[in-house]
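In the part that follows, the structures are each spelled out as structure tokens.
A short reminder: the numbers here are calculations on the coordinates, not readings from a lab. Just so it is clear, the structure is predicted and the values come from calculations on it, not from any experiment. Cβ atoms are built from the backbone, for glycine too; each structure is taken alone.
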Structure 1
Amino acid sequence: MKLRIALIVVAAGEGSRLPGPKRKVFLSLGGKSVLLHSIACFRETAGIEQTIVALHPSDLAWAQDALKASFDELGVTDVVSGGATRTQTVRKCLEVVGADANIVIIHDGARPLASPKVIDACVAQAAEFGGAIAAAPMQPTVKKVDGDGFIVGTLPREALWAAHTPQVFRREVLEKAYARVGEATEQVLFTDDAAAVELSGERVKVVEGTTANIKITTAADLIMAEALLEKLNEGEKL
């Protein structure tokens, strides 16, 4: 099938773990904001016909003015005011996805170093299987801990993967998942979209991502991203 892709970039969170005068997606990374880097990751992705950016309601008016030229250059077609939760934000974005779109990509606005090669692989796998996400095998030893802070078990990491974005789905798969969420359990707070799709009974394929695809959450992450960006700009593969 011909891929007609809608890209959703979610940047509507509070960013409370990285306090400061700006939300983390607007912090500078290599001379431009984290958010603009995150959108630019998809410049080479064939088939994107619509790019939707979801922002925190408090940032909406400012960003539409201050970032208009950059948004236009990156092909942003819609700017949406986010909801109180990620689930609500994605649902609001889905409401403005064009009628012709058959693939939906969802990406965190705080992941500025996603690999174009991994993006393409996720799109291909989602088109074939219905859904695919970038992820990385767990490297640390993972402990299960009780409410008192004592270890109650060690989880076999061979079967554990850390979910990243992009997360890509055939449109009908994603819409079915969010319809079920709305009908069954509006109070469930999903931290990623694959969880909603899993709940609907669909399978989601994992595509191994790169270690550079970090999410900016703390000040240390921003420092690491600066170093990684410098290496990538020097032509190194990470």
Structure 2
Amino acid sequence: MTQIWVQKAFALVKAWFPSWIANPIRCLATALLTPIYFSYRTGHFRSSLLSKAVQNNGDPLPWYTYPSIDFLKNRSYADKSVLEFGAGQSTLWWAERAKHVLALEGDNGWYQKIRGTTPRKVELHLVSMESPAACVSDVEKILGLKACRYDVIVIDGLYRREMTDIAHSLMTDDGMIICDDAEGYGIYDAFKNSGLSRVDFYGHAPGVVLPHCTSIFFKPGSFPFGAKHRIAEIAIED
């Protein structure tokens, strides 16, 4: 495991050299190795080269911040339904975990590109982006035919501000709404009087230079936030 290897290496340096040499070596190694290890472990380096969100082994990742991904990936979604406003790598990531995924996409080029890559449990629809009103009309028409509520709702595309009320109305009582780039798009104003609780996950995202925020909105008793969930030791993963 990476953490054990690093600890052993630093222990050897400490044993071989006096502290006035060992400590600067340790500090310099920490400064150099930390960003390299982060880029490797998260897949950020590979995502940057490929211009898409992937893990270090090439498997898909959502384009959310890494802290939010680390939180989300350690929950079980085997019996959960997912609704996405904006499709992509995250659609494939959720499809590996959830019972069913309904993804709504507004970019026809992107829709055509990914429609052949989604598994059967994914239902993908193209909606209009001609105007907010046209987009909302298409979304409501599709969702009205389903008459479903969803355990996980993701706002990461389309007209995001206009999707917030729809998301709130369709979330199950123990579900959650995930908003990426939550520092913008009017997300704060849209939810500030909703009665929902919020947790913000700040950090970098796959293949992105600047940090941003992925926020999760939820009600008391929301399934991802129970204390029963194990606290994952991501720092010692292979």
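General remarks:
- Computed -0.81, -1.35 for log10 I(q)/I(0) by the Debye sum over Cα atoms at q = 0.17, 0.25 Å⁻¹, for residues 24-119 alone - originating structure among 1, 2: 2
- Test item: helix-only ellipticity at 222 nm (-39500 (n - 2.57) for each DSSP H run of 4 or more, over all residues; to 500) calculated as -12500, pick one of 1, 2: 2
- Across the set 1, 2, mean count of other Cβ atoms within 10 Å over residues 40-47 reaches its highest value in structure 2.
- For mean count of other Cβ atoms within 10 Å over residues 152-159 computed as 10.0, the structure of 1, 2 it came from: 1
- Each of structures 1, 2 was scored by percent of Cα pairs over 33 Å apart; the highest score is held by 2.
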